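Q: These are the structures in question, set out in turn.
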Structure I
Amino acid sequence: MELHELILYRLQGEEELTKNLASFDGKPAVFTPEAPSDTAAGWNGKAQYPRIVFVLDLSANEERKCQGNMILSIYGKNDGAFDFNQAVKQITDCLCNAILIPENGNPYCLARSETDRFAAEDTNICGQEMQFDVLEYPNQETTDPDPADAVNAFCKGLFPEALVLWFDRPGEEEQITPKRPVMYCRIEMLSEDQSRSTFGVGWVECSLAIHIFCTDTNLCGKYARAIIQEVVKKGEISMLDGSPFLVTAVSQEVSADYLRTGQVKITGRFGILRQREKGKRMQKVYADYEIGGSK
């Protein structure tokens, strides 16, 4: 399924939310990118509110450092019968505590950014508009030796119960829970350290960020500290080709936004063996020699 289909399916399956919504063609009244007309047959002459309509825009937004955004509007009659605040909480819990992975796509998370109340002019309809940042977590795999792949394997070995993105094979939807956190390693910087590089080995400085997705804030901090303590204890992380990633610094960003920046920062270096240029193969040998004093 595409991302908008995953979001639609997830909202329509939230029973505590949909039991208070109208129905269209036998399904909860959740639509994208727009609702059907008021005269559409699917309403079956019944109530058309409350309803939910969302629009997903995946165009990159460099200023806000996110992949895109989504605007979700909750419509209902202005008679006090529908609890908009409760609906906002239910939608937030439904969409913001999950990893959504479209077919042949990267994992995504939704982060609520704003909520505004509105009222339609000359009608008795009012509602809430919710804005979400859509955050993407692409594959960080490079070539061997690969520090991101090494950190993924390190985290999985430390926390077998965790879902490590791009190490494990997740399904289309993965719920984030205290018992099963989600982790993601991202390369922040790669650069050659020419002051250390030699004829035989080129050294690369690397900085990585580890995102820990967990609904329990205290437990999330414990995961971060456990990673740091294990890294400090070992002093290095073994990469999949057997070479070491030598850790020079590791820290926890306590107030970091785990969706955007990550809570654990690791800095280190690793070596790459330089390939010597192959010489030309000798084909024929000519020799000038003497036997018994004569040529």
Structure II
Amino acid sequence: MKTLKDKVAAITGAGSGIGRATAILMASKGCHLALSDVNEAGLAETAEKARQHGVKVTTKKVDVASREQMYTWAEDVVRDHGLVNIIFNNAGVALGATVEDMQYDDFEWLMGINFWGVVYGTKAFLPHIKTAGEGAIVNVSSVFGLIAVPTQSAYNAAKFAVKGFTEALREEMEIAGTNIGVTCVHPGGIKTNIARNARVTETKGLVDEKSTRDFEKAFITTPEKAAEAVVGAIMKNSRRLLIGPDAVAIDLMQRFLPTQYQRILEVGAKQRARKLGGVGVV
């Protein structure tokens, strides 16, 4: 895609964070928007900011874990805007729990949003993007889609799955000779509220509310910087996007220490457990 002007982009999780920042940046470039989120107040605020750039903005409360809602929304977008060029599957949630302590309901909740939401968004919008003649599918994985981390097994499972799903889709689109770019996004620590809103299963010395807040303090990249990277990747038709210097460092660690990195994380977890008087993972 050479320009975003007069294109139409659908964005999930647009009520805050990367979704909001990307929506506003796209609007500044003349891109019309279809925004969704379960947070209607945040969604309305994003829409108000985007409309200041003179583009058409529609909004809808959508649970991305619902196949029916996602397909209905895709039809609504085409009806309201005439076409759609971009789907940015951005909505995501977090869960902190060991495999042993994790509840199935929490696991299924996370997978419904972080994995199935991406699948539904991709499949619901793909036929319409093909009809438009050019466009992009942008799916958000994570640096935790590159490495595994203690207490993040559910999140790892979803984000590793998004990576494989998206890379296979990219290959299929190129084999078919479509004019549709497909990008898998791996953000590092972004200053959003995802950790603050995470579900946490208390595990003494390993994961608790305080450790979640401490983890959030390490986030170093702003949503605005992330949005610039996302838009740049769309224009460059990038296969993969690492966002933030921490993402680049983690990618390098996985490349050069593909199994040894696990030992590094294990040592860190055990040290934290001892410091807090817990037992860590055995």
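None of the figures in this text is laboratory data; all of them are computed from the coordinates on show. This structure is a prediction, so every number in the text was calculated from the model and none was measured. Cβ atoms are built from the backbone, for glycine too; each structure is taken alone.
Q: Comparing distance in nm of label points 7 Å out along Cα→Cβ at positions 20 and 164 across I, II, which structure shows the greatest value?
A: With respect to distance in nm of label points 7 Å out along Cα→Cβ at positions 20 and 164, the highest-scoring structure among I, II is I.
Q: Rank structures I, II by distance in nm of label points 7 Å out along Cα→Cβ at positions 52 and 236 and report only the one at the top, that is, the highest.
A: Top value of distance in nm of label points 7 Å out along Cα→Cβ at positions 52 and 236 goes to structure I.
Q: Next question, about the same structure. Of the structures I, II, report the one carrying the highest value of mean count of other Cβ atoms within 10 Å over residues 28-35.
A: Greatest value across I, II: structure II.
Q: Let me ask something else about it. If mean count of other Cβ atoms within 10 Å over residues 228-235 computes to 13.2, which of I, II did it come from?
A: Of the options listed, only I reproduces it.
Q: Work out the source of 17.9 here, i.e. which of I, II gives that when mean count of other Cβ atoms within 10 Å over residues 132-139 is computed.
A: The value was obtained from structure I.
Q: Tell me which of I, II gives -15500 when you compute helix-only ellipticity at 222 nm (-39500 (n - 2.57) for each DSSP H run of 4 or more, over all residues; to 500).
A: II
Q: Can you rank I, II by relative contact order in percent (Cα under 8 Å, 6 or more apart) and just name the one with the largest value?
A: Top value of relative contact order in percent (Cα under 8 Å, 6 or more apart), among I, II, belongs to structure II.
Q: Comparing I, II, where is distance in nm of label points 7 Å out along Cα→Cβ at positions 180 and 220 highest?
A: Largest value of distance in nm of label points 7 Å out along Cα→Cβ at positions 180 and 220: II.
Q: Here Cα extents along the principal axes in Å has been calculated and equals 59, 40, 31, so which of I, II was it run on?
A: II
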